[in-house]
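What follows is a set of structures for review.
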Structure 1
Amino acid sequence: MSRIVQLYKNAFGGLSRPAWMLAVVMLINRSGTMVLPFLGIYLTSALGFSLQQAGVVLSSFGIGAMIGSFLGGVLTDRFGHFYVQILSLVLGGLMFVALSFVTGYHQLIVGILLLSITAESFRPANSSSVSFYARPQNISRAFSLNRMAINLGFSIGPALGGLLAGISYRWLFVADGTTCILAGLFFYFYFRNVKGNEPGKEINEARKSTTTSAFRDKRFMAFSVLATGFAILFFQLFFTLPIYYKEVYHLSAGKIGGLLALNGIIVFSVEMILVYILGRSFPIHKLVFLGLVLVGFGFVLLNLFEAAPILVVSMVVLSLAEILAMPFMITFVVERSGIKNRGSYMGLYSFSFSAGHVFSPILGSFIIGHYGFAMLWWLSGLASLLVGAGLWIVTKR
């Protein structure tokens, strides 16, 4: 136990106070993550939408995420990360509350799209903010701290959301919106007079980049396509898996929220230690491949065993898959890029995951509607192996 405690101390010691406060902002915001995990159930159960209709509404979130990521970057460069974050959080919060009164199919498509554009513009601004307020030598660890805050918040949001959904789905929108507004107010009052750190000088000449665009890097373009494939597979956890819990196992909203919260708890608790240990012992391509294998195995387990406990086992496996794949995929992006072109590489990588948000619910709902859940899980297992093999090739040094 003392060694584990020391590992955490070494990992997060020396971080600036503003870096910790940014993590608090993220924790407040992500603790309200309630609408998206239950949106599929809300659309099909409460509003009576078909699976295909629900898939279209959910995909509008992904389209908005792609637009919001691009727009947020442009606005951040023009007006600064401080104002973009405040406006995104406060306006996004108000839009969450307003959406609780919208029940029409086409109106929800437009509403979710606009909400996603507004809310997702927060991401590039927040990333710029982390770099601005963190000490130059601690930037990587500051981003890791933010990720832990995200996962801790996600362990809280769905669990609380499950309880609120048992009362009324409208409370999910109200609570999600309230936490966004509270995060925006906290950010404003703490950071309005806080100065950032001067950017550090690059001392490693070997890491200097050329001005080559990420779009001209054929290997990275192949990686981005495969990253989209990973996102499509993994995001079934948020889009179709909750519907599976509801329709096949007839779980209550509270139990579904508990299962989804388990993902955040596991990732928050063990990711840093596993990444620290495994990252020193194994190459990136092997860890990413193992992560993809576990993604497929986590879904295939649902077909191999028909018992409620397997839902917990499956979630544990999917959580381990996330821990192995995501940190080392982003490591590849950092290593592949350089000083002058890292923004374009990160932008393309983020776009891949936003595309996954678009296609995951569409493909998932289509397969379920025509062939059933079992076929979706079998195909997910097969696709995970294919995507994993591709990532093995492109990420191998």
Structure 2
Amino acid sequence: MRKTGMIAAMLVGGLTAGTAHAGFVVGGENGWQFTTDGFINVFATYESIDKKPAGVTGGQLNGDLPTDQSSQQFRVRTGLLPVGIGLNIKSPTIKEVDYTVRLGLYPQIQNKGGSRTDLSPNIDFREIYFTADGKFGQILAGRAINLYQSKNILTDMSLFGVGVVGPVTSGPTMGHIGYGYLYPNFGAQFRYTTPDLKGVKVAFSVNDTNDIGAAQKRNVPRLEADVSYATTFNGGKMQAWLEGLYQTAGFYDSSAVRPGGHATSVGGAGGVQVFLGNLELLTSGYGGRALGMLGMQGADATDGVGKERYNWGFLTQATYQLTPEWKLGVNYGQSRAEQTDADRADVSSHIKMQHAAVGAVTYNVNKNWQIMAEYTWAQDKWFNGSHQNGNMVALGTFFYW
């Protein structure tokens, strides 16, 4: 479905409001235009999760389920994507430069946990940015999806599904976040993207800073980059990309671990996606230091004494368009952490690997309405050999405009 590709491109800043084929356009007589785009998704999910082992830290399967017993839960909720409502304002072209402002609102439909009334947190202002597009390329300033590992998540078929349900009861599911790639998140940034150079584009951004595990002294900007190549050939098309991340953060002198020291996040990621007729093949991966196991540079990016952990993972995928209406897909991914000396000495065993496989069937009712069914198997494994399994099924629908 072409709509899904356009939404992914909008999220990474690859399209402007004027080219997004929005549902409707207001204005235009004096050169100013207001457009809107978006989607609504609703899924019924059921998950059956094994009891979490005792004496372990990390793992993402339980969510708001009890941790001292095996659990089952049914919900009606959004999938990996929340509901999306995009508002775009495009100015008249000025000296061959197009200016666009985008506000992206991303609310949820479900209440928090088992509450009958608690909606929090509901509306997520993921996108607030403007772009300037011309022969020089594109300049973006504001809040948008971060570059590092953005294409890894945007090419995952479960982006438009559920995947691993995960721990965020009032927010989206996880897809393969923490099970094949890490969540790049949305953040404030200045970004420059070159024009298309025979299929090659280079993007570079200066980003707002993150804590790196327990390192919270953030006096150096986070830097991210993306180099991509796209081409078509007889009977198909392909894209490939390489992405990078670099940031340092210090430990305060009063810190309980490594006082006065610093932690460094360095990461690389990449992937190749090929379309051969109706067949799509994808492989992507990442690796680096102090990246974490779920969200980028999360609390487990460093160990109990503040030392950076090494993290890596990959995702493989195949989909096939049986007819214009029916599509089948399967993928498998895993995320890993390497054990540190402090992890070996810790009484509580740290998470070693999170991996999951997803199978999906999608039916396009028309160009705006889609129905899908998914089955997901997931497992968390710890360095002491303990493991926890989860089985998840989902049936839901998307409507795009």
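Among candidates 1, 2, the computation of distance in nm of label points 7 Å out along Cα→Cβ at positions 82 and 194 that gave 1.2 used structure 1. Structures 1, 2 were shown, and relative contact order in percent (Cα under 8 Å, 6 or more apart) at 16 was computed from 2.
Taking distance in nm of label points 7 Å out along Cα→Cβ at positions 162 and 282 from the coordinates of each of 1, 2, which one would give 2.9? It traces back to 1.
Work out FRET efficiency 1/(1 + (r/R0)^6) of positions 330 and 362 (r between Cβ atoms, R0 = 25 Å, to 0.05) for each of structures 1, 2, then name the structure with the largest result. Comparing 1, 2, the top value of FRET efficiency 1/(1 + (r/R0)^6) of positions 330 and 362 (r between Cβ atoms, R0 = 25 Å, to 0.05) belongs to 2.
One of 1, 2 was used to calculate Rg/Rh (Cα atoms, Kirkwood Rh), giving 0.95; which? Structure 1 accounts for this read-out. Given that helix-only ellipticity at 222 nm (-39500 (n - 2.57) for each DSSP H run of 4 or more, over all residues; to 500), derived from a single structure, equals -27500, which label among 1, 2 identifies that structure? It must be structure 1, since only it matches.
Quick note: the coordinates plus some simple rules give every number you see, no bench work behind them. Here the structure is a predicted model, which is why all the values come from computation and not from measurement. Cβ atoms are built from the backbone, for glycine too; each structure is taken alone.
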